[in-house]
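Structures incoming, each one as structure tokens.
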Structure I
Amino acid sequence: MRRALELARQAWGRTHPNPMVGAVITEGGRIVAEGFHAKAGEPHAEVMALRALGRKPAADAVLHVTLEPCCTHGRTPPCVDAILAAGFRTVVVGARDPNPAHAGHGLDLLRARGVAVVEGVLGAECAELNLIFNHWIVRGAPLLALKVASTLDGKLTLPAGQGRAITGAAAQAYVHRLRRLYPAIAVSADTALADNPRLTARGDDGETCPVRFVLDRHFKTAGRAGLNLFQDAHRSRTIVVGLGSSAKKSDLAWYEAEGIKAWALVGDEASFLKVWAERCAQEKLTGVLIEAGPRLASAMLAAGSADYLYAFVAPRTGDPEAPSWHDGVALPVGGLQVSLVGSDALYQGSLG
């Protein structure tokens with residue numbers, strides 16, 4: 001199952017709205033074939049493993065798969081049918097299908113046909129792999145993940161003369177991996193104007209660009225042609241989001257002329273984040289990584305708008321005049337995980 005998880009992660013961020021899934025076939029306790037789901041619309045992991053095997057599995061063959069095999073026909077046929085046709089007598093599963101309408105049904109179908117099913121092997125790891133998919137399937141809404149990089153005293157800026165990067169190289173590389181995972185990234189207009197970020201995912205395997213949101217309630221970024229988000233090769237993937245009541249025709253015309261999308265939402269200050277999330281759902285964006293400054297972070301926490309938290313904490317103190325990113329708001333983090341990323345700590349878990 002650990003090898004199946006490694007295989008699943010090879011499709012990191014490329015399967016939306018589908019989950020990442022890996023599959024391994026063993027015979028006599030030895031791996032003889034492997035497969036993973038590479039992209040939505042392409043064959044599922046179980047089928048890819050069978051294709052890699054290229055023959056009928058042996059009588060003692062075992063299929064190990066990170067997620068319960070599908071039992072309904074979507075863009076591809078049900079994997080349960082392929083498993084039964086191949087003649088597997090034992091299937092080992094990591095996590096159940098999170099869809100309440102399907103959960104366990106595929107396993108029941110296999111058991112009804114005499115297949116021995118072992119489930120829950122590395123179940124927590126297999127479920128965690130598809131955090132975004134699970135949230136989308138269960139709630140029909142995008143996973144809004146709040147990401148901050150702070151000092152020990154909760155500040156997002158350093159004292160004058162100490163530079164701008166709070167966390168070290170390992171944490172920064174981790175954030176680029178998160179950017180590759182999420183289908184969209186968001187920053188506030190204040191962050192866009194102050195930091196001029198690129199919001200692309202950069203690593204050893206090149207650069208990718210998710211959908212990039214600028215949360216700009218009053219469209220104050222209109223006319224700022226020098227921003228990276230407005231002038232780079234990926235500017236068509238930038239969306240400025242504001243309130244329709246604040247939208248001037250001249251501002252919207254400027255964005256259009258620059259090849260930048262603008263969403264003028266119907267709502268008010270209090271409902272802005274909620275209406276934006278609803279529009280994301282309509283656009284089938286399953287998850288958004290929100291790289292927040294102190295105002296946006298505290299506003300999302302106070303409104304209960306964030307579903308998940310990635311809080312990187314560096315072993316240093318910040319600007320004593322800067323506000324705290326959580327502004328005294330209680331953080332009810334469920335399933336809290338704490339890990340070291342280089343010299344920095346990462347606290348992550350569900351909010352709510």
Structure II
Amino acid sequence: MLILGGLALLLFISAFVAILVGTLGPIGPGEPERITFSEAIDSIFNDSTYHWVFWNVRIPRVLLAGLVGAALACSGTAMQAIFRNSMADPFVIGVSSGAALGAAIAGFLGLSAVAYIGLGLPPLFAFVTGLLAAFTVYILGSVKGRVYVDTLLLSGVAVAAFLGALVSFSIYLARQQFHQLVFWLLGSLALARWSYVEILTVVVAAGTLIVFLYGRDLDALLLGEETAHNLGANPEPLKKLMLGVSALMAAAAVAFTGVIGFVGLITPHMTRLAIGANHRLLVPAATLSGAIFLIWADTLARTIVSPDELPVGIITALCGGPFFLYLLRRHSMGRES
């Protein structure tokens with residue numbers, strides 16, 4: 001509990017500091033305008049000059065970054081457990097490529113400015129197609145109701161490659177009209193809004209609770225399916241449930257922010273190295289760590305080239321690429337020994 005309490009406190013401090021960092025704030029580049037710390041606090045808690053900017057731009061963006069990081073980290077933790085592989089992440093089941101295709105279809109049909117139930121159609125299209133892609137991978141990776149993780153992984157790679165080709169073809173046909181889609185494919189929190197925060201709060205809370213409740217079964221699954229069965233776990237329904245929950249959280253995150261890679265790979269693995277593989281502790285710790293990581297990654301993305309901003313997916317890829325190579329090298333050396 002001490003670890004979780006420390007991570008929760010660090011998350012609160014990170015979010016508070018991130019709110020104060022930016023082109024308008026006491027911390028950061030201060031362009032086009034710098035305000036003092038007292039002015040920033042007054043703007044947050046009182047209806048003063050910059051109250052609207054903080055409550056409609058900065059705060060929802062920081063909260064969305066935390067929720068997206070939490071969703072990807074929690075789903076990555078579940079995926080690494082069912083694959084029994086520390087190099088697995090939620091995008092291996094085709095969620096990101098499916099969501100990208102949905103956003104491309106919405107843009108190609110000219111629906112970018114159309115809203116439904118308070119949401120833009122591109123996020124809705126991305127969410128639906130992301131789930132459909134994951135469902136397709138699941139169908140291809142299962143035989144007579146039994147999920148084979150190796151087949152599932154290969155199916156995910158094939159489906160992602162095929163859908164990626166369709167997205168590239170759509171971009172080629174639309175040319176300049178797809179500048180926003182390209183930016184979305186790199187991952188960005190620039191379009192954060194309160195409706196996204198509200199939806200993701202429900203998805204992350206429900207998904208994290210489900211994964212946490214099955215923590216002991218995930219611990220047993222790490223020992224092998226036969227051992228897990230002997231310990232009272234039911235591997236096949238467990239794998240299906242975890243795949244569904246992971247796909248739902250990843251699809252919701254990607255739909256609102258674009259493809260932000262490696263969060264579901266880095267944070268669960270680093271957290272596991274620090275506190276062990278007990279999923280009753282690992283799941284909440286990795287979820288909090290993912291939120292902290294993406295809050296700081298987005299803060300860096302929107303200030304490092306101020307007054308412009310980088311897509312946050314570039315920052316996470318710069319961190320995750322070398323880390324993935326490290327994991328790959330470590331696994332290779334483990335096999336040799």
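What follows is calculated from the coordinates using simple rules that are stated; it is not laboratory data. Predicted, not measured: the structure shown is a model, and the values here were computed from it. Cβ atoms are built from the backbone, for glycine too; each structure is taken alone.
Quick look at the numbers
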quantity	calculated
Top of I, II by FRET efficiency 1/(1 + (r/R0)^6) of positions 217 and 321 (r between Cβ atoms, R0 = 30 Å, to 0.05), largest first	I
Source structure (of I, II) for semi-axes √(5λ) of the Cα gyration tensor in Å, for residues 281-328 alone, computed value 23, 16, 5	II
Read-out mean count of other Cβ atoms within 10 Å over residues 73-80, computed value 30.9, structure in I, II	II
When relative contact order in percent (Cα under 8 Å, 6 or more apart) is computed for each of I, II, the largest belongs to	II
Mean count of other Cβ atoms within 10 Å over residues 9-16 - highest-scoring structure of I, II	I
Identity of the structure behind 68, 45, 35 (criterion: Cα extents along the principal axes in Å, calculated), options I, II	I
Which of I, II yields -8000 [helix-only ellipticity at 222 nm (-39500 (n - 2.57) for each DSSP H run of 4 or more, over all residues; to 500), calculated]	I
